[in-house]
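What follows draws every value from the coordinates through simple rules; no lab data is involved. Computed from a prediction, not measured in an experiment: that's the story for all the values here. Cβ atoms are built from the backbone, for glycine too; each structure is taken alone.
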Structure I
Amino acid sequence: MNKPTSPQAAYPVEDRNRIRRRHDRAAYDHASVHAVLDAGMLAHVSYVIDGQPYCTPTIHWREGTRLYWHGSSASRMLRAQAKGVPVCVSVAMLDGLVMARTGMNHSANYRSAMCFGTAALVEGVDEKTHALLAMLERYFPGRNETLRGFSAQDIKATKVVGMEIETAVAKARADINHDEPEDLENPTWAGVIEVRQVIGERTPCPHNTARAIPSGLEAYAPGRRLDEAMGELARLYAAEPA
């Protein structure tokens with residue numbers, strides 16, 4: 001579970017995660033990094049195979065300072081990471097388009113996190129099953145109780161990778177446009193266009209026999225911001241007993 005950490009807890013600042021530019025936008029504390037990880041549902045995992053860099057998008061989940069992702073047993077990414085390789089995991093969200101009076105001052109509002117560590121295969125049927133159940137519980141609270149359990153073939157066909165976050169950094173911009181004083185008389189429109197990922201309407205399976213929406217999915221209300229729903233579910237997940 002996402003056990004709360006001390007407000008002072010922070011990841012070590014090293015050469016690989018130190019922000020070189022706009023230090024005011026960077027944060028190394030657990031709370032800031034975890035807030036970005038928990039608000040996003042899609043991570044990009046970067047790694048190298050035989051000198052060739054790859055970056056693979058995948059759903060992720062977090063337990064404390066440990067990240068997980070999964071995929072097919074035939075996945076090139078997961079097979080490469082099985083014995084332990086250094087990786088960089090990033091999560092980012094676009095929050096706004098910043099329109100200024102010069103091209104140089106255009107920008108974007110965003111939240112991002114970069115996490116570094118060594119990815120390794122989660123071994124053993126019990127450990128894999130626990131991780132996969134944790135993934136479902138993280139995103140869909142209580143849904144495990146309504147599903148067919150994982151079969152031996154399900155577990156065999158799936159690889160789960162875990163990574164302790166060795167160090168990380170969060171970086172964000174949440175600001176207006178900043179123009180030079182001499183450009184303020186330019187009559188072009190300037191400002192911020194907000195960008196949001198919003199949950200859509202539910203499309204039921206034609207084979208449904210259940211009419212009611214299962215409990216645990218209330219956070220995914222149509223029209224709600226996805227990052228807000230994900231953050232709420234993360235807090236609920238953290239509050240559950242281990």
Structure II
Amino acid sequence: MTAEIPVVLLPGMNCTPRLWAPVLPALRGRTVHHGELLGASLEQCVENLLAVLPERFALAGLSLGGIVAMALLRTAPERVDRLCLLDTNARAPEPVQLAAFARQRRRLATGASAQEVQRELLDVLVHPRHLSRLGREVVRMGEETGVDSLAQQYAIQGTRRDERDHLPGIGVPVSVVAGRDDALCPPERHEEITALVPDATLRLIPRTGHLSPLESPTEVAKSLVAWLER
């Protein structure tokens with residue numbers, strides 16, 4: 001792929017462009033756009049992104065960003081040159097998850113902060129070996145996201161749909177990258193995606209949790225470069 005094709009990076013929930021900062025040096029020579037996950041539903045989030053993104057782009061998303069990326073490709077396949085899914089899940093949320101999303105929205109509406117929510121989730125977001133190094137950085141992303149944006153992201157989570165039926169129809173190169181020790185989106189979710197997409201590759205990074213670009217930036221950067229050069 002030529003360097004002229006811009007790269008769009010979609011963060012995970014309660015994350016900011018800070019998530020991608022360690023891998024950006026590997027993307028030198030390419031225009032990078034950081035998409036925001038905002039809207040009252042998954043469909044509205046996709047519409048908001050399509051209204052501001054370039055005409056055609058390479059698309060990478062982590063966690064909720066990956067979920068939005070799959071929906072965006074399903075909605076406007078002509079816009080996406082290739083797709084990279086990191087630490088994500090193609091399945092619809094289960095009832096217990098929907099209840100948790102609604103509960104967190106109520107907490108935010110009654111005074112909880114986005115950084116407080118982030119701090120409570122640290123143990124499942126980051127592998128223990130990286131926690132002392134990254135804990136403060138991860139909580140800072142929550143502070144930067146803020147209550148209003150996080151509440152919208154929980155609304156997006158609540159309107160997710162099962163993308164698995166659409167994965168076999170993807171006609172662009174797909175790279176699936178994940179921490180082998182991701183507590184939120186385990187390896188079998190990524191193996192499932194890879195098996196369903198016709199032209200997909202899978203890389204599981206050892207001793208890495210859910211926020212792989214922060215935890216193992218060298219390995220993630222290598223995967224992104226290989227994906228862009230396929």
Structure III
Amino acid sequence: MSMGSALLRALDDRAAAWTFVRDFAAGWVAPLTDADGVDDAELDAAEARLGLRLPAALREAYRLFGRREDLTANQDRLLPPDELSVEHGMLVFREENQWVARWGVPVEDLERDDPRVVVRVSLADPDADPISPWLDRLSVAFVELVLSESLFVPEELSWGDEVTADEVALVERWATRLPLPDYPADGGSRWFTGPDVLVRVDGGEWLWVRARTEEALDGFTDAPEEWLRR
């Protein structure tokens with residue numbers, strides 16, 4: 001099954017989301033093992049400390065790969081259970097590497113098995129709403145988390161740079177769009193795939209690439225007319 005087809009299934013099926021993570025880890029990073037998950041006792045302790053129920057999707061993600069920092073903490077960080085917190089009306093489970101953004105589940109959605117996710121960004125403008133929708137399902141947010149964290153290691157298989165609108169248009173023609181929705185909704189990130197490469201375009205201004213091999217990365221950066229060589 002292609003990455004696009006597997007991802008399309010993951011958008012509507014929580015079990016398919018975890019299958020996607022397993023397959024992606026095996027093919028692009030390292031296979032998951034039984035030792036990669038967080039124990040139920042740690043999750044139960046987090047619930048007792050916070051005085052709330054953790055959504056089923058959150059527990060499932062931690063139990064499957066909560067200890068795999070190579071999948072969850074190369075740039076931004078999935079919080080361990082003992083650091084989960086309730087802030088600004090949301091259960092925070094992930095933080096940006098410079099503490100500019102924090103991702104969480106709205107408290108009013110915690111009873112849902114697979115709730116929506118929002119992001120709170122520290123803003124200089126006191127009149128702006130710091131909380132924005134992220135993705136409609138927590139399981140999909142974890143798929144996005146794993147894909148995003150894969151963009152940064154290993155260094156020899158990763159690449160990023162600013163791009164122009166014309167270069168973004170070339171990416172759109174060269175690569176295949178993956179079915180993750182644009183997020184945040186106001187012109188955020190979009191995902192693409194090509195021969196053994198994964199590509200994320202952020203805001204039409206920055207491009208990240210993760211390849212499975214050095215040859216694949218060279219093939220991308222040396223695409224027709226050396227379109228990324230400036």
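To which of I, II, III does the computed value -14500 (helix-only ellipticity at 222 nm (-39500 (n - 2.57) for each DSSP H run of 4 or more, over all residues; to 500)) belong?
II
Work out FRET efficiency 1/(1 + (r/R0)^6) of positions 183 and 199 (r between Cβ atoms, R0 = 30 Å, to 0.05) for each of structures I, II, III, then name the structure with the largest result.
III
Taking Kirkwood radius over Cα pairs in Å from the coordinates of each of I, II, III, which one would give 20.1?
I
If FRET efficiency 1/(1 + (r/R0)^6) of positions 143 and 175 (r between Cβ atoms, R0 = 30 Å, to 0.05) is calculated from each of I, II, III, which structure is the one that comes out at 0.45?
Going label by label, the one that fits is II.
Out of I, II, III, which has the highest value for distance in nm of label points 7 Å out along Cα→Cβ at positions 63 and 215?
Comparing I, II, III, the top value of distance in nm of label points 7 Å out along Cα→Cβ at positions 63 and 215 belongs to III.
For structures I, II, III, which has the highest computed value of Rg/Rh (Cα atoms, Kirkwood Rh), for residues 103-150 alone?
Structure I comes out on top.
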